[in-house]
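Scrolling down, you'll hit the structures one after another.
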Structure P
Amino acid sequence: MFNQLTGLGVVTANYPGKTVELNLGVTTYDGLKIGIIDLPGTYALSAFSDDQWVARKGVLEGHPDVVVVVVDASNLQRNLYMALQFLELGFPVIIDLNLVDHAAKAGLKIDHVKLSKLLGVPVIPTVAVRGEGIKELIQSAVEVALGKSKVETAKIEYGRDVEQAVDKLEQAVKECMPESPYGLPPRATAIELLEGDYEFGETLKNGRSVDQEEFRGEHGHRPMPRCEHIGRERVLELASSLARQIEDKHGEPISVRIARERHALAGTVADEVQISTKQPMLLSEKLKHYSVAPYTGIPIMISVMLGIFAFIFYIGGLLSGIVNAFWGFYVSPSLSSLVLSLVQNTTLAGVILWGVDAGILAWLSVGVPYVLTFYIVLSLLEDTGYLNSVAFLADSVMHKLGLHGRAIIPILTGAGCNVPAIMGTRVLTTRRERILASTLIVLVPCSARTAVVLGAVASFVGPIYAGLVFAFEIALIGLVGFGLHRLMPGESSGLVMEMFPFRTPSATAVAKKTWFRFKDFALVAFPIVTLGSLAMGALYETRVLWAVVNPLQPIVYGLLGLPAIVGVTLILGILRKELTLELLVALAIVQYGASARNLLVFMTPLQILVFALVVTIYIPCVATVSVLGRELGWRTALFIMIFTIALALVVGGVAYRVIPYAFPLR
């Protein structure tokens, strides 16, 4: 929906928890410039996880002119809950009734006119993936924001005892608090306080908004001076007293009571506006059922993973071969002649050719084919909603690692790029879970490391051995997670998530998502690879390289059994992981010509296998390290860095000595 409104390339997906940050965009309508803020997908405005926290803060502190609540027409009751919360808070609201096409296929017809009358807000049916209803949605939003649309928002009423408590507290707020927190109406303030919202209560008590770490209680609560205004204390005491009375009467926390009544109201409204007709089970529903059933879901998951591997290997390999042949036959000879004719200094010409010839060819033939094909596959998995089924299947396994099934989504996202995956751990509710998940994510082979495995092991040793590398990585992630779960105190939380039906991905949406991801990859990777190749070329052509290589020999050759020069590529690979392989390919091209990009000219199959294992495990790229420091703190990030380096050295050293006996290589 956000992409349809703004035209921006924000990556979204058919499962919850994909975006955990605010996305800002601008669009125009009838000559009017409109700023649009996309909040993380969530079902409520509580603050139990970071996606809910960001959404809540974005609304309460952003003071929007109008709030567009996107609801799933095929699951109206579940989605109306948050819409009711927005109405309680007094924000001008528009309901975007999305996925009406899918609801119709499922036999659900929504009377959006009646829904609009019941809630007292505009309700616009849309099909976001096809752009249907977008113009009407923008028009309605503009009219509400400018006050041209005269609507009377329905008052959300609860049971008698809750309503009486809300009325008493609302009156106290009016009398004792001239200014409510965040500028909310007195009734909204009363409901928030009655629900026992800790963050809201602290904001009221201290006269300011507490920060996130205070709220989560992860680093201890920093005491703040109590507000001297006696009115606020009186309101808080009254809220606590009224809440206890209702809890004693109903035998459950007031927050549960209010949530129960809010859900009941959402169900009542949904029943009044939707008509259900019996329809044969949709194919998408059948596929979803088979994908989560234990006896069919696990074989399907294994088949999907094998299919992904085969697609990336064969299509990526085909593209790599085409690029390499074209460059070697048409580009490289002409480029070499041009540089040598323009630059009379042989050493300088050699350095330049490292960057503009060998470096670019290595990037095109290694990074581009495998990364591009992986992004296509990832977009398809996201838009079909299959990752949701994987999360469900993985829940029991993830609990053994101290996590729950929802954590598998950022972990799998790490196969594309570790950076957004680590940011995606904000959907987890505790710091312990976030540290566990982030540590496992940095061990997940991202698209750059996948390019190394497929471009090196699969191409020169064999696809079976590449598959073994990935299988070993999965086993290693499991062992690390199991070990950390035992070492770190605490338990994993439970999994509650909505199972979305499968949806046919839009070819346009998949193409756009793939392009935006690949463009970001290219803009970052190309200059790094080119400059890295130039740096490698300068070291090589001036013979300084060997002075750098010799100190690395005890570890690189003595421990890992690799050519000492590989140590330089591993160091430069901290910039980007695929740079390690691309520099090795560039080295082969410089030494043996464009047709000799084969690593086997200076490495054995065993060395290639060990090299790939080390690259997939050791210290993540600088971008990942940076986001680790920002999300978890630099002390935790440093620990993860040291841990992965030590793990890579141990695994590489053992593999070099054990593999020849377990899997003889020719």
Structure Q
Amino acid sequence: MKRKLLIFLTFMLIAGFSRAQVVSDFESIPLNLMLGGVDDLSTMSVVPNPDMSGINTSYYVGKFVRDKDGVPWGGFWSQLPADIDVTVNKYVHVKIWKPRISPVKFKLEGGAAGNLEAPSMAAQATTGAWEEMVFDFTTLTGTYPKVAFMPDFEDPLTLTSDIEIYFDDIILNNDPAVGSAALTTIENFEIIPLNMMYGGTTDSSYFQLVANPAPGGINPSTHVIKYSRDKDGVPWGGFYSATPVDVTTNKYMHVKVWKPRVSPIKFKIEGGLTGNYETVSSTPNTIGVWEDMVFDFSTQTGAFPIIAFMPDFEDPLTLTSDIVIYFDDIILNNDPIPAVTNAVTLNVNMAYWRDLGLFNPGTDFVDVAGTINGWDGTNSHLTTTNDSIYSIALGDYNVGDVLEFKFRINGSWNDATCEFPSGGPNRFYTVVAGANNFKGWYNNDSLCIVNFAVNMSIYKEMGIFFPATDYVDIAGNLNGWNGANHHLTTVNDSIYTITVDSLMYGSELQFKFRINGSWSDATCEFPSGGPNRVYAVPAGTSLYSVYYNDQTVGINEPSLAGKLEVYPNPTGNVLNIISTIDISNVVITNMVGQQVVSFENMVAGTKSIDVSNLNNGLYFITFTEKSGNQLTQKLIKN
């Protein structure tokens, strides 16, 4: 039977000639059903608009077949391709067509401000006609990655037979008025008819949007186009579509194809200033796998308003029975190389669990279970060349594929040994071009606790730190180099502490302590790009205890503290030193470590130094006693 409905989901993205154009990827937002068990046979689909009238004359809409044995919250949820932002735009609008009056609800999920399920601002008033419902999210702000829609929220559900509900044009704006313009279109389900090229009454070829029959490899997408190719068709069987493309800069058309036989594949662009141009794919197809076919339009330029695709161009056609061909992802770019899969290797470090005595490399093994192998770790054991790093090569994937998985010990889902137990989150990894090496620590990177303590007594005695008015914080890769909310507290006026949890076992922390949150050379540790503190996080809970700025000033012990006084500081021309002990060596250095003043054998007492010839700025004065102990202070010349 001849099909007049030729489905072609189209998404146009043209952002300058230098960027690739996605002519069609055949995807809408996922319509994940919210069902109520084996008796609930509700379905979701995209269909022609059954009532192109009133406020909705669009061609395609969402259809919800509502099973009488469903649940009150029947509908769909969707993880959006791009988050929506309700910081400014607060109102979601949806057009609905329903055969009965009942509550309608919309929900935003996963934002920092929490989830909110909102009923329509006005109750549904119409049956058998399109009506716009508005949902108020003015109490929320920020971005949201997930939405849910419940177009028939009756609790308890009283249906005695199945019903059909249609919905369309899910938009976001900051206007609660019905009919207001969209600022963000979440989904409008618009698809264009795919115009068949067929050969008369005996040719019953047709196109249909279907679930991908072989997701994986270069094509893990959810939906593709199915081309049922009639044996009585024509050589040029396929489609044409008024979908404009520009080959001024982007010269190569790519189409992913799955075919049951080898035959020529052609693509045509029509209506340009130079006329029409038809070309065959640069390589022959293979059988029974997704393959990226490339078509060369490098001899052409300018805009072409019509495209045509012929996925099985055999002339004369020799088919003795109908065949099925699938295709997907029509993309125009300037790359003649077909899309290829990319190797992925997973690596997991077991050292932390080994050190805790929870993993024995001599007797235990590690495997991986996830979407990569149907959540069955069979034949997915990781191997190791030592007793810490375990690895497995998974093969090839397409760029953008998202792998979801967990590592396990001895193939067990037991909470004591499986990663992220009792339904905790899975790992996710997005495949990039080329070799992929995922590296992680077993069980959410083995989080540890570090207690930091810094002794401020020397800087207090130097008159640089005043406990009554000043504070200490920590900034580094443990908090984005922003010390906000990472102030240290003290049990006296010398030792300042902070506890930081959720740190990765074995990770290298780089950080500095600061006075009053300042990066100023006069108060920050290791100034002007000096070295950071470095600490490798050990297992469990640990203590990191130091004197402030000890890596620069070379403090081994505070034996000189309280025995030396330098004044005035800052100074202009003369620096006075009072010492209660003999000092073997005194050196003043500038910011780059060059000596500018030095002398030896300073006896106990007072000594004055002329520093009038020094440039204004920060210096360090280091005292060394005969035992080798040192004390370094910052000196400011003004």
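Given -0.85, -1.26 as the derived value for log10 I(q)/I(0) by the Debye sum over Cα atoms at q = 0.08, 0.12 Å⁻¹, which of the supplied structures P, Q does it correspond to? The read-out comes from structure Q. Looking across P, Q, the calculation of distance in nm of label points 7 Å out along Cα→Cβ at positions 440 and 520 that yields 4.5 traces back to Q.
For the structures shown (P, Q), mean count of other Cβ atoms within 10 Å over residues 80-87 is largest in P. Structures P, Q were shown, and relative contact order in percent (Cα under 8 Å, 6 or more apart) at 9 was computed from Q. Here distance in nm of label points 7 Å out along Cα→Cβ at positions 96 and 288 has been calculated and equals 2.1, so which of P, Q was it run on? Source structure for this number: P. Given a value of -500 for helix-only ellipticity at 222 nm (-39500 (n - 2.57) for each DSSP H run of 4 or more, over all residues; to 500), calculated from one of P, Q, which structure does it belong to? Here the read-out was taken from Q.
Laboratory data are not the source of any read-out in this text; all were calculated from the coordinates shown. Keep in mind the model is a prediction, meaning the values are calculated, not measured. Cβ atoms are built from the backbone, for glycine too; each structure is taken alone.
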